[in-house]
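Listed after this line are the structures, all set down as structure tokens.
Only the coordinates and a few stated rules stand behind these numbers; no lab work does. Note that this is a predicted model, so its numbers are computed, not measured. Cβ atoms are built from the backbone, for glycine too; each structure is taken alone.
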Structure I
């Protein structure tokens with residue numbers, strides 16, 4: 001729950017949920033032990049790509065949100081496959097909006113982060129870091145230095161990439177939406 005302290009500093013109550021280890025235990029069917037229309041915001045960070053049943057997941061988000069509540073989520077666009085614990089899908093900007101809106105939400109804002117050119121740099125960084133970290137003694141410091149340099153390269157590549165290309169084909173999307181019709 002890396003965002004808990006930030007949310008609590010803003011004066012809000014934070015209820016973490018997971019299948020095992022969250023404050024609230026998600027049932028095997030995907031239900032939350034939370035009353036209907038009882039929360040102001042649902043924060044879903046890098047989870048949607050792991051969800052088998054989007055109807056159930058977004059349906060639960062809608063059920064627990066107050067009518068004026070907001071769903072904030074981030075998910076993968078073109079990012080590399082990562083089965084932790086399982087991995088089901090990637091989106092383009094259009095595809096993500098269609099999937100979320102088809103499940104009863106109105107998208108207010110969607111932002112793409114890390115364009116296609118920088119994404120390839122991040123994929124290479126992941127591979128290099130995995131290998132270099134294994135080197136005795138010097139591996140971790142070299143991997144950290146390499147990560148800084150590759151992230152700077154990715155930033156430069158995003159500066160050189162046309163913004164519409166980044167927005168339509170991002171590595172990660174952040175989206176804000178509300179229940180449709182509210």
Structure II
């Protein structure tokens with residue numbers, strides 16, 4: 001992230017990670033923020049690996065369930081305690097099936113540290129959904145809860161357009177976010 005921003009954090013560890021995230025937000029539109037994070041995510045996985053996963057592993061129930069399990073193991077440092085849940089996912093025939101491809105994040109560490117709606121949506125939700133759906137070929141929908149800071153991830157569910165989701169209309173977390181605009185109806189960092 002420091003390389004992508006062209007600036008390093010003065011803080012170490014997780015606080016430095018959040019500080020770099022805030023640097024990404026400043027002076028960039030929502031689309032620019034999302035594009036920059038997409039570059040960072042893409043740099044984490046070699047193109048050959050992405051191609052293999054996208055072409056060899058279709059998003060079957062097993063693949064989605066394994067991704068949910070891996071997410072609880074690999075992302076806990078980033079998001080905090082989480083566990084696999086059973087969810088309903090539409091199949092190709094629009095029939096609903098139940099599978100264990102959901103991840104419940106009890107209280108997102110990233111959102112709790114930043115207390116920023118824009119950071120959550122532009123630097124986590126949208127780029128992560130796009131990365132898994134487009135680069136891995138495994139649909140992912142993430143639904144943050146800005147009241148208790150929990151989040152639901154569903155592997156195998158196509159993400160709806162952001163403008164149709166409640167997250168796109170979320171106001172700043174007044175008195176919590178250092179960039180909050182309490183007079184705005186919607187977090188200004190969500191604006192195009």
Identity of the structure behind 1.00 (criterion: FRET efficiency 1/(1 + (r/R0)^6) of positions 115 and 155 (r between Cβ atoms, R0 = 25 Å, to 0.05), calculated), options I, II:
I
So if we calculate mean count of other Cβ atoms within 10 Å over residues 91-98 for every structure here (I, II), which label has the highest result?
I
Taking 0.95 as the value of FRET efficiency 1/(1 + (r/R0)^6) of positions 11 and 131 (r between Cβ atoms, R0 = 41 Å, to 0.05) derived from one of the structures shown (I, II), identify that structure.
II
Tell me which of I, II gives 12.5 when you compute mean count of other Cβ atoms within 10 Å over residues 27-34.
I
Relative contact order in percent (Cα under 8 Å, 6 or more apart) was computed and gave 21; which structure, I, II, did it come from?
II
Thinking only about distance in nm of label points 7 Å out along Cα→Cβ at positions 51 and 75, which of I, II has the largest value?
II
log10 I(q)/I(0) by the Debye sum over Cα atoms at q = 0.16, 0.23, 0.25 Å⁻¹, for residues 19-122 alone, calculated, reads -0.96, -1.22, -1.22; among I, II the input was structure II
For the read-out volume of the Cα convex hull per residue in Å³, a value of 141 was computed from one structure; give its label from I, II.
I
